[in-house]
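S.K.: Have a look at these structures, which come just after this line.
Rule-based calculations on the coordinates, nothing more; no lab input. Just so it is clear, the structure is predicted and the values come from calculations on it, not from any experiment. Cβ atoms are built from the backbone, for glycine too; each structure is taken alone.
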Structure P
Amino acid sequence: MIKQKVKNILNNKLTILESSNQSDICLVGPVKLPVQLDDQVIIFQWYSWLKLEQKDMSKDDIFDSLSSMNLAALQQSSVLVYGDFKEAKDALIRMHSICHTGDIFGSKRCDCGYQLRQSMRMIVENGSGALFYLADHEGRGIGLFSKSIAYLLQEEGYDTVEANHALGFEDDVRSYEDAIRILGHLRTKSVILITNNPKKIKALNAHGLQVEHHLPLWGDESDYNRSYLSTKIEKSGHIPLQKNTVVI
């Protein structure tokens, strides 16, 4: 059991976001996180959150049950915040879906690793912003194990959408609901969304958050992912890069 002294130190770093019709969320942070980005070390403010299975859990309840929750077997999302995100006039946000193969291993079968690092660069260059790293979004929400099976189908000629459908999944089962609740806690002003995906814009607008406009994020095209990128546009409705658009 965590001692009271430790609880006192951590108490003001936890915020419980309550809801009458949804699960409560415990937000932890900010944690000062120095990140090597190209040739610079950038200081981000890092938050993580946990959806609480029990209603009306107190901070003491969370502390006392922490070591028995087996959280390492689950997935938790987090957000990197840069600059005066709460008050800045123009703040960029990126809702980034975890991609074990692209983000960690640098796989060229997708553009996820490129989008992750480039979003961080764009946020720093802008002076303020937040990158949400959504841990339950692997393979558009089907999970890493299912994604690996879908990859085998793609090697046999299926595209991304066809492979997901063949395994009994929808094209895209991701939810942005929890991330949007965290965003609403961290900032109430309008945001600029880094995305090619109109579903993300629609999701934010549906929850009453103002998306001023979006910035496209195309790049890192190669022989390995050209078909994957085309499928995003042709079947998943992603906004194609327009001619004369300046890509940051």
Structure Q
Amino acid sequence: MKIALLGYGKMGHEVEKAAFAQGHEIVVTIDNRDEWKEREALLPNADVAIDFSQPDQVAENINRCFDIHLPIVVGTTAWQDHLEDITKRCLAEGQSLFHAPNFSIGMNIMFLLNKQLSRFAKQYGYHMSLAETHHIHKLDKPSGTAVKLANDIISVNSDYDHWSIEASNDRTLYINVTRIGEVNGIHSVVADSDADRITLTHEAFNRQGFALGALAAAQFLIGKKGVFTMEDLMEDK
């Protein structure tokens, strides 16, 4: 693949390293608005764009890719306020978008297990909660991954109707958020009863899993039209 990297921070560099290892080519990296002015002309040379920029840049980056019908994979989180409008444009114009709160294959296995645990928790009277820990540089709180875990629980377990990072009432799904050091990401789902406790935990040791997942998503997206997520990729296997 010929790849455009939008956002050239730690994740951008990790994607670049993994891409080179797989024999792909990085045709352009764009990290800020000044570089957009300097390098935007190189964007059409790419087969696909991969975005790990900042939340306030994502919608603009997607629209720029849509302007030239360039498929784009988005790994940045906390931009979903724009998702409805982006989705409408994508579908109306036959564009190609892949977005996910977490590209780790292991984490996406946990998403599937989380739903199953949530159904059993409802059936057998377990109380559920979440915890997530990330490095001090992470901007969104809670993480996009924790939000997906929470929303998935709420979708299949009627004991909860909303989530919060502050404990309030029995119908609130509590998310305990910690920001410390350089932690890559730890997410836990806990189901408690008077008799026992069940815990699902995913810990990312490094950023490699996210990069490999993003590259798999990019390969999946090329040649397709529409809006896709990791569930589509996992089901494609």
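S.K.: Quick check: 16 is what I get for relative contact order in percent (Cα under 8 Å, 6 or more apart), calculated from one of P, Q. Which structure matches?
M.R.: Numbers: P: 16; Q: 22.
The structure behind it is P.
S.K.: Out of P, Q, which structure matches 3.2 when distance in nm of label points 7 Å out along Cα→Cβ at positions 24 and 104 is calculated?
M.R.: Structure of origin is P.
S.K.: With distance in nm of label points 7 Å out along Cα→Cβ at positions 112 and 128 computed per structure, which member of P, Q shows the largest figure? Could you put the intermediate results ahead of the total?
M.R.: Working: P: 3.1; Q: 1.8.
Answer by largest value of distance in nm of label points 7 Å out along Cα→Cβ at positions 112 and 128: P.
S.K.: When you work out percent of Cα pairs over 17 Å apart, for residues 32-119 alone for each of the structures P, Q, which one comes out largest?
M.R.: Biggest value here belongs to P.
S.K.: Looking at structures P, Q, which one was helix-only ellipticity at 222 nm (-39500 (n - 2.57) for each DSSP H run of 4 or more, over all residues; to 500) calculated from, given that it came out as -12500?
M.R.: Working: P: -9000; Q: -12500.
Label of the source structure: Q.
S.K.: Here is a further query. From which structure (P, Q) was mean count of other Cβ atoms within 10 Å over residues 16-23 calculated, if the value obtained is 11.4?
M.R.: Corresponding structure: P.
S.K.: Here's a follow-up. A value of 61, 40, 32 was computed for Cα extents along the principal axes in Å; which of P, Q is the source structure? List each step's numbers first, then the result.
M.R.: Numbers: P: 57, 41, 37; Q: 61, 40, 32.
The value was obtained from structure Q.
S.K.: Given that mean count of other Cβ atoms within 10 Å over residues 144-151, derived from a single structure, equals 16.0, which label among P, Q identifies that structure?
M.R.: Working: P: 16.0; Q: 22.6.
Only one of P, Q returns 16.0 for mean count of other Cβ atoms within 10 Å over residues 144-151, namely P.
S.K.: Identify which of structures P, Q gives the largest calculated value of mean count of other Cβ atoms within 10 Å over residues 8-15.
M.R.: Once mean count of other Cβ atoms within 10 Å over residues 8-15 is tallied for P, Q, the winner is Q.
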